[in-house]
Structure formats: structure tokens, C-alpha cells
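Read through the structures below before going on.
Derivation of every value follows stated rules applied to the coordinates shown; laboratory data play no part. Please read these numbers as outputs of a predicted model, since none were measured by experiment. Cβ atoms are built from the backbone, for glycine too; each structure is taken alone.
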Structure 1
Amino acid sequence: MTTTVGSEARRFEAVLSILDRYERDSTRLIPILQAVQEEYRYLPEEILTYVAVALDLSPAKVYGVATFYGHFSLEAKGKYVVKVCDGTACHVKGSGPLVEALRKELGLEGKRKTTADLLFTLETVSCLGACGLAPVMVVNEEVHGLATPEAAVAILREIKAREGGKGETK
């Protein structure tokens, strides 16, 4: 039981530091949530509640802000977020087979977007603003244009190799 309590305390230390950095100012909720998400890679429900209490805001208000902005995520994301554009140009030029190849390589079935080891998250987005490079895939901030299913899978395998073989596979 001591281990659980200790790990819980460590989990909230980062939040305390973030709150202190922003002087526990409720008018700075968005940058606070951005910093929390940067720390945890998403916004855990218990952390949102903790932030609400610490800032003397209702949990509904904090949750409302967290769900209003598309930048925030309430689900755990992988270390590598892979975004595939499915806008008109990308769709016409083959983003569908690209997504299917990536899902197969990552072992993602059904509605799952993130691998169990939290190494990869696969998302489709409406537009990445690079229509001339369609179909486009972005891994974290790195843009890969004119992507083919084979090239996309090769990129994931290269990342897995760098990470010491982690990552679910087909």
C-alpha cells in the first residue's frame, strides 16, 4: 500500500509544480492544462479534478475547457502520434490504404487508436495543410509527403528499432 501512496504522491508532484509556476491563477487555466498535457501526454480525469479544486473552479468548468479545444486529449496518447490526413486531396490519393497498413502494422483493431505499450497513437485528421504532398502523414512534428503504405510502415519500423524493438506488431 505504501508503494501506491508514494506513486500517487509523485504523480501529483508534477501538477503541483505546474500550478505553482502559473501562480494558481484560474485565469491561466488553458496554459496550465497545456503544461499538464505536456507532462502526462493527456489529461487524466483525476488530474482535471485536482486542478479544478486547486484553482477553486468547478470540475465541470475545467472539463468543459478540456473538451472544447481539440488540442486537448482525455485519452492516453503514445510517445509517437501519427496523424494521417484524410482530407479530399489525401483521400483521393490513397490515405485509406495508408491508414489500413498502419493499423495492421500497429496491431490496432476496432476503435483502438493507441498501442498498449503507449508507443504509438494513430489518428486521422481532416487536413494537415499540405495538399500538394498528398497523401500526407505526420509523426509528431515530422511531415512525410507522398506517403505510400510501404513507406509509412517502414517509418514505423525504423522508430520501433530506435526504441529497442518496442511497439506492437502485426
Structure 2
Amino acid sequence: MQKQNNKKLDRERLIEQMRTFIGSFKSLHYAVVTPEGLPEVGYAPFVLANDPYAFLVYVSDLAKSARNLKRSGVCTVFFIEAEEQAEEVFARKRVTLVCQAQVIARDEVLWSSYLDQFQEQFGEVVQTLRSLTDFDLIRLVPGQGRYVTGFAQAYSVVEKDF
């Protein structure tokens, strides 16, 4: 029983380390698939939501990746340690998460409070962006993924970890 409790504590520490790592970023990269089946990458500043745990992004329809994100409803989110900070460039710390994408309509109660969070984190530019109708607020809810902390140190994460 003690060994099982230690594994649970180790897992909890690992998940907390991953969350701290994610929390050190202001933006994320996301990958989607185009209608033609081609891979496409975008990036967006984000804020964290806790109920459910999710990444909130505010993206413009002028970006093809944002349109494809809304169309597909799924993406992979990617966080990676800066090359300058890595002990070994071949083993950079990183997190990859498959996420469900849900558009939050402007008339939903949470829309305004989430945009307030963006403004707190990113400043007055958000006040201008709020009024632009080509921007959508999207909740990216993580499911499964991987947390890599170095060579031979890759850990699976699942929805319940969040």
C-alpha cells in the first residue's frame, strides 16, 4: 500500500511540475489539420481557466489556423523550453496535449470575465481587440498528451490529470 501511495505522490508532483512549466508561458503553439488534410500551425497568447482546466485563446478569423481550429474543433497544443534554457537541445522539456476546441460566444456570461483576464495579463491592447468582430474566444480543453522532461523521461498525461 505504501508503494502505491508513493506512486500517487510522485504522479501528483509530476503533474504539478507540468502545470508550473505550462504556467511559465504567455503563449502557446497549436496544430490543426486543414480541410485538405494538411498540417497547419498557429500560435496565440493564452490565459488559464480552471473550471474546467483549459487554455483560453483569443484569435482572429483572419488567421487560417484560427479558422481551421474552429472548423475542426480539435487541436494539439505544444509548449517547449527555450533553446537557451535547455541543458541539451535534443532533450528540451516539452508538453504536447490533444485539446477539444470550444468557441465561447460573446453573449455567454463568461466571455466578458475571460476577456478581463486577458486584459489583466496582456494590457490595454486587449481593450482594442475586444471590439474587433473577427476575433473569437476559444476554450482548449486538454485530454491526453505527453510531458517530456529529458532523455528517456516521457510521461503520458490524461484528462483526469487536469
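Comparing Kirkwood radius over Cα pairs in Å, for residues 12-51 alone across 1, 2, which is largest?
Between 1, 2, the highest calculated value is found for 2.
If FRET efficiency 1/(1 + (r/R0)^6) of positions 76 and 132 (r between Cβ atoms, R0 = 25 Å, to 0.05) computes to 0.15, which of 1, 2 did it come from?
Traced to structure 1.
Given a value of -10000 for helix-only ellipticity at 222 nm (-39500 (n - 2.57) for each DSSP H run of 4 or more, over all residues; to 500), point me to the structure among 1, 2 it was derived from.
The value was obtained from structure 2.
For which of 1, 2 does Rg and Dmax of the Cα atoms in Å, calculated from the coordinates, equal 17.0, 56?
Corresponding structure: 2.
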